[in-house]
Structure I
Amino acid sequence: MKVKRRIQKILFYLSSFIPLYFLLFIQNIQIRDGNGKLLTLKGFFSQFFQTSTSVSFFWLGLLILSLLSLFGVFLFFFVYTKTEGRIGEIKDTEFVREDTLGYIVTYIVPLITMDIQSNRSLVINLILFIIIGTFYVRNDQLFMNPLYNICGYNVFSAEEQIYITKISKSKLKIIAKRKLPIKKVNLVGDIYILSEYQQRKENSDDLYG
C-alpha cells in the first residue's frame, strides 16, 4: 500500500510540471532551418533523432515525463474527484489561499534555462528535478500544482488541513458557519478534495439564501 501511495505521489509531482514540459517544447522545437525556411515534415521529425546525445536524451526524457504526468492527471481528475468520499463538515475558520504562483517562480522557471545542447546542463537540471521531487513527495506537497488552478480549482489551508476545491472562499465560509454537509475525498495525509453535497432543494436554497 505504501509503495502504491508513493507511486501516486510521484505521478502527482510529475503532473505539476506539465506547464514546464509545454514551455520546454515551445522553447526548443524548431520549425525553420538555418535559412529561415519552414522545415519539411522529414526535417521536422529528424530533430528528435539528432546525433547529439544531449538533444536526443532531452526529447526522450521530455516524452517520458509528459506521458507519465498524464497518469497523475488521470488520477486526480478522473479517479479522486469522482470518488464518493465521505460526507462531513468543515470547521468555521480562516481559509488561507495557498500560493501556487510561488511554486512556478521557484521551481518551474529556473528549469526553463537549461541548455539542451549541454550534457552538463541536462544532468544538473535532472538532479535539481529529483531534489525538488524528493521534497515534494516526502512532505506531501501534492496541492502545489498549477494545473489545478488552471482548471478552476482553489487551494486553501485551514488550520492543519489543505482543501482543493472549486468552491469559492466565501461559499466555504457559509458552509462552515452553517455546518452544512460537504463531500470530502482524502487525497493523501491532511489534503482533501472538497465538493458540494447534492442535498434536497430546500437545503440548497438555504445555502444561497
Structure II
Amino acid sequence: MIVITNPSAIANEISLIDSLFEEGLSLLHVRKPDFSEIEMVEFINQIKLEYRSKLVLHNHHQLAENFGINRIHFSQKERKHDPDFPARFLKPCRYNSTSTHSIEDFNSLENFDYAFLSPVFSSISKEDYHPKEDLFEALKSRTNKKTKVIALSGINSENIKKTLENGFDDVALLGTIWNHKNPIKQFKLCQKIVLSHSL
C-alpha cells in the first residue's frame, strides 16, 4: 500500500509521516508540485533518516542522490514530452514509477516497476476528477505483466477489497488519509484490509 503526500501543507505533517512509517507504510510518494527546490530539501530533511529509502520523489529528481533516495516517479507528461527523459530515467539501481490514465498507455510501458492507473473512482482530493471509463473492465485487456498496476483516485476503506479483487496489484491513498480527522487510524484500517486480502 502506497500513500501520496497531500499537495499542500498539512498540520503536523512530518510527525504524521513518521507515524505512518512506524505503522508499516512501505512507500511514501512525495508529491509537492508547488515546492521550490529549497522547500523540498527542508521537507525531506525533516523526515527521519531511516525512512529515506521508502521515499519516492515526484519532482526535483536531482535531489535524489544527495539524500540517498533511489525511487523516482515520472508524470505522464514527463514521460511523453521531456526530451531529456530517457537519459534521466536510465540510472542503475533505481526504482521507477509513472502515472497512466488508460490501459493502452499502461500496456505500452517498459522498464517501470509499477504505475498508477487512474481515476478508478471519483477523486476524494480533486474536484471534478471522475472515471471516464470502467478501469476494472479495462484491466481485462492488460498485457503488461512486468509492471505492477496500482489503483489511484477515490480509494478508501470501503472499496479497497473490490479494487484488489478486480485486477489491481495494489492501491495508492491520498484523500482518504489526509482528509480524515485521524489519518493514522484511517491508514491502519486500510492497511488491515490490504493485508487480509494478501493472506
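Each reported figure results from applying straightforward, stated rules to the coordinates on display, with no laboratory input. Here the structure is a predicted model, which is why all the values come from computation and not from measurement. Cβ atoms are built from the backbone, for glycine too; each structure is taken alone.
List of remarks:
- In this comparison of I, II, the computed figure 18 for relative contact order in percent (Cα under 8 Å, 6 or more apart) is attributed to II.
- Origin of the value 2.0, where distance in nm of label points 7 Å out along Cα→Cβ at positions 80 and 176 was derived from one of I, II: I
- Parent structure of the calculated result -14500, given that helix-only ellipticity at 222 nm (-39500 (n - 2.57) for each DSSP H run of 4 or more, over all residues; to 500) is the read-out and I, II the choices: I
- Of the structures I, II, the one that 2.3 was derived from, the read-out being distance in nm of label points 7 Å out along Cα→Cβ at positions 72 and 152: I
- Structure (I, II) behind the derived value -0.55, -0.80 of log10 I(q)/I(0) by the Debye sum over Cα atoms at q = 0.10, 0.13 Å⁻¹: I
- Given 1.72 for Cα Rg over 2.2 N^0.38 Å, for residues 64-127 alone, calculated: source structure among I, II: I
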